[in-house]
Structure P
Amino acid sequence: MAECVICNVCSSPGTLENSPEINKVSSNVRKFKTEKFTVWRCKSCHSLHTMEEIDLDFYYRHYPLQRHKLDLWARVAYKNRLSRLIKEGLKQDHDILDFGCGVGLFISYLHEKGYKKAVGYDANVADFAKEKVLSETYDVITTQDVIEHIDEPRRVIAQLSRILRPGGFLCIGTPNAEEISLSDPEKYLLSLHQPYHRHILSEIALIDLCEKEGLKCDRIYNRWYYDTLFPTVNYRFLSSYIRQNENVLDTAFEEPNVTMVLKSPELLFFSIFGYFFPIKTEMMVFFKKLQ
């Protein structure tokens, strides 16, 4: 991944030199916890960028999300994610692409629910790295927690717009840079997620990029899809649990520290009521392709 000192997402790009907000941010992956990365904010569009050039393939070899499983907690969250897609107009006969699908858990979930025409693409996972998938067209494209990992967001959005059929919709889930403060990075490590999150877009920057590709913003959620009423499956609890448990993402995919939860009034409270105390650092935006 190339060094970034000029914003690559907005039409009047700010620079590292004139950035209104800069800080060193620790990685929230245990193996790299002692490493810090320079994150800066674009003066124009308020998006966040990581300055350092890095070999991201090396960091992905130790990525905690590789241990993600289609367990009860994932199914509860995926049910919420699917309900949003259905509300937007998803049908079981639609051709669906999950771009940046990881190991394909959401694809498996969709197949279980009768969406047999769902396929996935992920350049970093051998089973889903087939370029032919990107030569087809789709009624619905989803890309969850992906765009912020990519070196050239503008190019990827243009590519997804090209393979989205007229009248179809694109769903992008990503952190919202405008809700993240660099003055206290430890509080926002989950969203900053260094060094994996290269370009964290602001809401206005994301909408602008998509509108330039013929996509019209149709609906915005200011909650992560993991924010549900099911006990412990909410963003407030998860972020508090991680912060109290080394503040590294790895802990979300390891044996739950039940004793810590039972001894913490904060965690016990948020495990049940966290949904009612939302954290707005994540957004899910739906775009429709004009006819």
Structure Q
Amino acid sequence: MMLTSHSGEEGVPPATTTKTDSGLWIWRKGKRVSEPGNPYPMRKDPLEVKRLNLQHALHRDALRANVFAPIHQPRRILDVAGGTGIWARALAAQFPQARVESFDKDILPFQWAEQGLPSGSIPANFVYQQGDALGRFPYEDARFDYVHARYISPFIAQSQWPGVLLEIVRVTRPGGWVELVDGPAAVSNAPGYAEIEQAIEALARERFGFYDPGPHLPTWFAQMGLERIHHEMRVIGEGDLQKFQPRLAEMIDLACQSIQEHLVGGGYITATRFQACMRDLRAELVRAGITVTVHIVYGQKPVVLS
């Protein structure tokens, strides 16, 4: 059975032997692993699709919203690097009067999700296509009233952020809103996870130049000419949001599995240590406690750019 956006079950991948897939991922023993030159370090197989859908549901429930910018009756909405398309589909249902579009360089996760959905469940006002967020977006200038991106930092180096933000602003209409949701890896005192998290931080700093883009986003927004910039931080797993720790632990467990090949292959942690750290990881995370900081940043494109 293919993975659906509702069930969270793993589907059967189309290959179980080593097979090159678009030059960025390779099938190896049933796992679609990321090639060394791929800017996206996650595995991108049904396990990663499950994590992305779980991440969406967790953020929706914990943060109690899919949108934070003050948008009203938007006509066109864009989700950058939309993954499985689950956020964009939710927005298409929330704003039936709007045309909601999304794109991603890798469309297989969306196709897995789409094939598993009940007939007729894809909103008629939702469009998904292939495109590279690190290049020119496949849209004309000033097309969208609201442009959104969530957790795109895992494939963007520090030097590439200005180009990506320029494209985001380019396709936003004057008076429209830009919103990014991002942040660092989760934090926990669980010994096994703490060791894996250190390896993730080392990989991020070496490959991307920094670990957490969230604090930089307001300054970058201002440099792009955006106005009415708003920045807030939420911490899932503490205070009133402590009840989400079990789901957060499940999501982090899946994330660690998805990034294993890059951590081990890059020498950030040995395979033996990684397997030892993963043993009973989810239960250890719940016992020790786990939190994740979420940066929510939005700003408005001025009607007349100075």
Source structure (of P, Q) for FRET efficiency 1/(1 + (r/R0)^6) of positions 209 and 273 (r between Cβ atoms, R0 = 25 Å, to 0.05), computed value 0.10: P
Comparing P, Q, where is mean count of other Cβ atoms within 10 Å over residues 57-64 highest? Q
Test item: P(r) over Cα pairs in 10 Å bins from 0, in percent, for residues 97-152 alone calculated as 18, 52, 28, 3, pick one of P, Q: Q
Source structure (of P, Q) for Rg and Dmax of the Cα atoms in Å, for residues 49-176 alone, computed value 14.1, 43: Q
Distance in nm of label points 7 Å out along Cα→Cβ at positions 73 and 249 from the coordinates reads 4.8; which among P, Q: Q
When distance in nm of label points 7 Å out along Cα→Cβ at positions 137 and 241 is computed for each of P, Q, the largest belongs to: P
Which one of P, Q has helix-only ellipticity at 222 nm (-39500 (n - 2.57) for each DSSP H run of 4 or more, over all residues; to 500), as calculated from the coordinates, equal to -11000? Q
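Computing Cα extents along the principal axes in Å gives 53, 47, 35 for which of P, Q?
P
Bear in mind these aren't lab numbers, they're just calculated from the coordinates by the rules spelled out. Note that this is a predicted model, so its numbers are computed, not measured. Cβ atoms are built from the backbone, for glycine too; each structure is taken alone.
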